[in-house]
Structures are given as structure tokens and as C-alpha cells.
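Got some structures for you, see below.
Laboratory data are not the source of any read-out in this text; all were calculated from the coordinates shown. What you see is a predicted model; the values in this text were computed from it and never measured. Cβ atoms are built from the backbone, for glycine too; each structure is taken alone.
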Structure 1
Amino acid sequence: MKSSIEKLFDLTGKVAIVTGGTMGIGKGVALRLAEAGASVVLVDLVDHSDAAPILREITALGRKAHYIQADLSDSKNLVPIIDQTVDAFGDLHILVNNAGIFSYCPVTEMTEELWDRTQAINLKAVAFLSQAAVNTMIAKKHGGKIINISSVDSIKPTGNLAHYDASKGGLSMLTRAFAKEVGQYGIHVNDIAPGGVTTPGVAKMAGDKLTAAQKEAMKTQMDQFIQRLPLQRMGDPEDIANAVLFLASDASNYMTGSTMVIDGGLLLM
């Protein structure tokens, strides 16, 4: 029996976790899932007061929201995130592993500290938070959706991001490995590989400690880059949030172990 469009994308009664959920892509994802009916747990490093605006936006939609402040690089914090989610809302159906870090650094200057922290947040945290989520979903006997935010850098390196590229390449393979093992429990695991997405965090990093001349040069380079993109614009969080909604919904029920590239045609360049 076919489902209506409204039913396919209806997440009413579902509980979702979004890591890195207070800004940028994570914020866009949290709002889109809430609009579809889900109760949303946000996980981030910021203080509760900084998370309050997005929590208010979600509750204004008539949905439930909860915030957990946690450092994902510390593995002892991961299982408690799942436990607190179940305590707050009684269940877990969707996990969006969005939190990640990156910083430009030539391979000749890459430090062990930079490597370790990048892998800890971008890869290790995803593995063990997903493990905890899977165990809960199996215990609840209802399946679920795990969506990892990887990067086009998992497919084609940008340059000066070897530590980041390794973490995202590993994340794409981790997605497939999890998908192969947990499909028997009705758990779907996919990843999304965004291209260039304009977010406050990226804008802040790009502008940090730059002179006026450097900022102008960067703007010129960005304008030239955008003109070369087939769609001739940068992505925004909503572009990624829409793809997450698809993967979190019944519309993707025959997908697992796949990568969705959302890049405005970047890989065609």
C-alpha cells in the first residue's frame, strides 16, 4: 500500500539526536526534523544559555526539545547522551552525527595533537555514539535511522586538510560497515557529503586574524570559485537539512550504506 507524501515525511512520535545542533548545518537539521514532527535532542559544547535560542525555535513549532552539553571527544560522554535522551523522551529513532571540526593545515605542518583531536571528534565519537544508539534501537525493537555528515573531501581532497580528509574518508567507510551489520535490525545507516556550505562557523574561521587585504583576496577567490560551480552558489544549511529529512523519513526505507553528495556540482569541477 502506497503512503501519501505527508505520511512519508511525517516524523511525529519520533525522537532524534542532532550533534553539533546549535548552529550551522546542525541547527538547520534540528529545525527541519522538528518541522516534520520529531522531538529533538541537541548535543553541543556551548553553554545552555547559548543553546536557548534554538530550543525556543523548536518549541515554538510545537515540538519538544532538550539540550545536552557534552564534549564528544571524550568517549565517556557518549553512552550518557543516549541514556539522557531516553530518560527525556522515552525512546530514540534517529541519530544525526553532524558535529565535526576542521582547520586548514599543510601536511608538512600537521601535528599529532591536531590529528588526534580531529579523529576523536569526526570519527571515533561517531563510531561509539552510533554503537550506543544501535544498542538502544535493537533493545527497543523498532529499527532506526543513523545519518552521518561526511564531506566531499571523503571523495576528493581539497588540499591542506589531510587530517580532516582522513577522518571523513573513514566516516564514509564506517557508514558502510555499520549499515552491513545492523540492517538486519531494521536500522538504516547512510551519510551525506556536503560541498561548500555557508555557516557562521565557517565564516568566522575564514575571517579570523586576516588583514583587510587578505579578506578582500579571499572574497575574490570565493567569487571566482562560485562562478565555476555548475549551480553558481554556495550551499546553505537548509540544503543539507532537506537531505537529512529524506534519510530520516520513510521515503528512504530501501537505502542503507549510501552516500548522498550535496555539493552544487563541486565534484564536476
Structure 2
Amino acid sequence: MRIVTVTTDFGLQDWFVGVMKGVVLSRAAQVELVDLTHLIEPGNVRQAAFVLKNAVRWFPPGTVHLAVVDPGVGSDRRPIAVRTDWGYLVGPDNGLFSYVLEEAGSFQARRIANPGPMMSEVSRTFHGRDVFAPAAAHLAGGGDFEALGPIVADPVCFPWPRIESWPEGRGGEVVYIDRFGNLITNLPNELLRGVGSDASLRLPSDAAPLIPVGRRYADAPEGALIGVPGSTGYIEIAVHRGNAARRLGLKIGAPVWLHLPNQSASAEGRSGSAS
């Protein structure tokens, strides 16, 4: 039995997610469907890319990851499927799979173009139902990857945000905000290896406090800010039993500096993969 995960920005109010699942099950009845999330901000491709980065590698090889965050639906953007060592990715070619492909190593992408793995009639506004769900079912049911269509040599990919080096630390940015208001950065946890209690995080505003770095949320008093090595492999800013995003008013893309006093500038952190 193959697994099909589903990630969208469709929310939970409408029938869109349920219909996509119905299409998958009507063509591959024995699959197991797993919802990753349907609460991606509408059209926020980078947010969805981060979700997939932190989910795909935890599933069994051969899993099909169906992801639809598609502000360009109906345009000339390509519908694609990608085969990796971890499994398959199915969705729009708009950068949605950028972070997974950066870590996956070798992969092959194909345009979903042949009529067999699609609905006979394709709407201009719901490719999740008419293109991507049938293609995911085709793969989950054991169909040939090559039957989807021609090879895509240049899938759209945007880079992982760059980490800047400076004499006393590293500069990065907020890449994701979770439901608890934790601000997840692109600064890898490994930058904290061997660092004592003097490490701190600095924010854009001169009025913002220096944020101490600990090992866990409870290292800070209740209601206090703290930086911790997160489960994603990246440093995050939290409020112990509170909401850091609300407290600080920061959004995705906000700059963050990790201050490492007494550290050599030669200790470079990897910018692409979780530790």
C-alpha cells in the first residue's frame, strides 16, 4: 500500500481537498491518504516549500507527495511530477519543491502532459482535481513515471536563503512561523555547537532586546524570549508559553543575527540542510 500525502492552501471550509482525495481514491483505491496541512497562506509557495522540506524525508520511500499551492493555475506554468530517492512530488512547477530538491540530490522531473493520467476535461481553475490528483493516483497505483510526459530539465527552484558571515556571528532570516508563533530561522542548529551561554540573537530594531540562547523553551522564565535549537534543524525564536511572532511583530523574511562572542569566524554553518 502506497502513501499519498496532501498539502494545499485550500483551507478546510470548501470541498476542494475532499474532492482531490476522492479523485485519488477513485483511481487508486488502496492508497493511504495523509494530510500534511491545508492551512498554507493562500499562494504562499515558500511557506509550503518549507513544510515539504520538513516532511518528505520522514515518510517511507515511494511515498507520493501531492502538493497544490498554485497561484498561477491556468497560466503557462508547467504541471510536473518529480522522482527522488525519497519518493515522488506532484504539483505545479513554481518553486514549490525547491527545498526538497536541494536536499534530495539526484532527481528527475517530468511534465504532466499525457492524457491518460489526467481527467478527460481539465478546468482552468482546479488543476488539483483535474491534473495533480490523477497523476498522484497514477504513481501511487504503480503506474510508470515515464508515462506522465516529457522530461523537464529545468524545474523552477529558488535558493535557500543565504547566511551572511560577520566577525562575531552569522546573519540569517525568519523562514517560517509555526502555529505557536515560533520564528524559525535559516540558521542551522550546528552553529551553536560548543557555544556557551554568551550566545544571543539580535533583531532588526535597535529597541528590541537581545535574546538569550538556551537548549529548550523552559530555559527561559514563563513569558520570556529565548532562542533554541529547533526540531527542524534550525534555530528558532520563541516565548516560553507565549507567541514570539505576536510579541515581536516579525514576519517571514525579517533579518536575524546570531551573536557568537569569542567564536572564530571560520566556523561556517551549512545553509542547505537540517542537522
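From 1, 2, which structure was semi-axes √(5λ) of the Cα gyration tensor in Å, for residues 130-193 alone = 28, 9, 8 calculated on?
1
Tell me which structure, out of 1, 2, gives -14500 once helix-only ellipticity at 222 nm (-39500 (n - 2.57) for each DSSP H run of 4 or more, over all residues; to 500) is calculated.
Derived from the structure labelled 1.
Ranked on distance in nm of label points 7 Å out along Cα→Cβ at positions 98 and 146, which label among 1, 2 comes first with the largest value?
Biggest value here belongs to 2.
I have 19, 17, 12 for semi-axes √(5λ) of the Cα gyration tensor in Å, for residues 34-121 alone, calculated from one of the structures 1, 2. Which structure is it?
The read-out comes from structure 2.
Of structures 1, 2, which gives 30, 20, 20 when semi-axes √(5λ) of the Cα gyration tensor in Å is computed from the coordinates?
1
When you work out Rg/Rh (Cα atoms, Kirkwood Rh), for residues 82-241 alone for each of the structures 1, 2, which one comes out largest?
Going through 1, 2 one by one, Rg/Rh (Cα atoms, Kirkwood Rh), for residues 82-241 alone peaks for structure 2.
Can you tell which of 1, 2 yields 16 when relative contact order in percent (Cα under 8 Å, 6 or more apart) is derived from it?
Traced to structure 2.
Out of 1, 2, which one gives 21 for percent of Cα pairs over 20 Å apart, for residues 178-257 alone as computed from the coordinates?
It must be structure 2, since only it matches.
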